[in-house]
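Next up: the structures, one after another.
Bear in mind that the values in this text are calculations on the coordinates, not laboratory data. These numbers were taken from a predicted model, which means no experiment stands behind them. Cβ atoms are built from the backbone, for glycine too; each structure is taken alone.
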Structure 1
Amino acid sequence: MKTYSQKGNEIKREWWLIDAGSMPLGKLAVVIADKLMGKSKVTYTPHIDNGDFVVVVNAKNLVVTGDKMIQKKYYRHSGYPGGIKELRLEEVIEKEPARAIVEAVKGMMPKNKLASERLKRLRVFAGAEHTHVAQNPKEIK
């Protein structure tokens, strides 16, 4: 038997549509990361980026369990002493709903050279409308 290794010219990318209001944030991030990495494909090869495009809609209706809306915090730093800023999840969803999903998916991805290219294929929209109707994305239930 020989181990199959996919070549770069054999990559076939598909488009997937996911509703963010249908499952909790963590489970949503796992499904998205799986599709972006291509792990659900039979042709998965770790050193080849053979993942698909993922379109996420209804990011405003994000579901979390427990008290995560109040307790979960997002940090950023200006680079100056005392320049740390912190936002709760509910504030992030109100101001920039895509950030919560992107950061959750980024945490699920492997930390390597392919991660940034994979994250570029993630498209997050706050409402139910998206601009990728022409690609005919398949809906994930």
Structure 2
Amino acid sequence: MIHLTIIGVPVPQGRPKFSARGGFARAYDPKTSRDYKFTVATQASQQYHSEPLTGPVACHVKVYRPIQKSGSKRLRAAKAAGLIRPTVKGDTDNYFKAITDALTGLVWIDDAQIVDSSCSKYYTEDPRVEITIEEIK
């Protein structure tokens, strides 16, 4: 089982941007998504030192978002205790997409190898993403 922790404020995958050069349309990642994927890949490569997995994998992601500054002390305490979970943007699937794309070629060869997955969002004073990957035999 592989456990990775990505320190910092999580960033969901943004909508692709488009440009036209020489009469051809080109899609590309927004800068914030591209920068976050680089951060994920960098931190993951410092924690994972094996060859990429080649078989089916299960990937479970826990996204810990920062608690907003607005709100009462009681509301902030409830969020920190896990009694209130984030229902604000970004969507769990967009967080999952950004993270799994960043780990492609590093932890697994292709994110199509993920056959079992989950993604959960929580509030915290210590923003991060925790990733658990298990090779399925």
Structure 3
Amino acid sequence: MNEIDKRILAFINEHHVLTLATVNDNKPYCCTCFYVYLEQLNCFVFTSDEDTKHISDIRKQNYTAVSIALETSMVGKIRGIQITGITSDLVGEQLAIAKKTYIKKFPIARLAALHLWKFEPDFIKMTDNRLGFGKKLFWHA
């Protein structure tokens, strides 16, 4: 696997909310989710109930997209990433690692019935205007 640029990893780890985009019957849908990133597995972990629209979409088409953005009105500070990949259930040892990490970051989640999902990227594009207007960094699996 290609190594992910440290600037991309730093941005991912600075944030905790992603926008997940799904599609079903050519109809797109998006939602926001709290996440943790497991660098050792190169995956984002989020929780969502099985009966949500986005999970229903994922059950039919699991190739999804994610974005994470820094909210700023200062053009020179704009940063964000767009990612494509596969969303699926977590099982076994990965589930145990994910649950422990997710609860550590979001202790309130301990009180919920968690159904954790993983999003495994195959492509990342980061825009970072601090490096120059419109500067892009890329990663491919």
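To test your reading of the models, identify which of 1, 2, 3 gives 14.8 for mean count of other Cβ atoms within 10 Å over residues 4-11 when calculated.
On the way: 1: 10.9; 2: 17.2; 3: 14.8.
Of the options listed, only 3 reproduces it.
Just checking, which of 1, 2, 3 has the largest value of relative contact order in percent (Cα under 8 Å, 6 or more apart)? Provide the component values of the computation, followed by the final result.
Details: 1: 33; 2: 45; 3: 25.
Top value of relative contact order in percent (Cα under 8 Å, 6 or more apart), among 1, 2, 3, belongs to structure 2.
When mean projected area of the Cα convex hull in nm² is compared over structures 1, 2, 3, which one is greatest?
Working: 1: 10.9; 2: 10.0; 3: 9.2.
When mean projected area of the Cα convex hull in nm² is computed for each of 1, 2, 3, structure 1 gives the biggest number.
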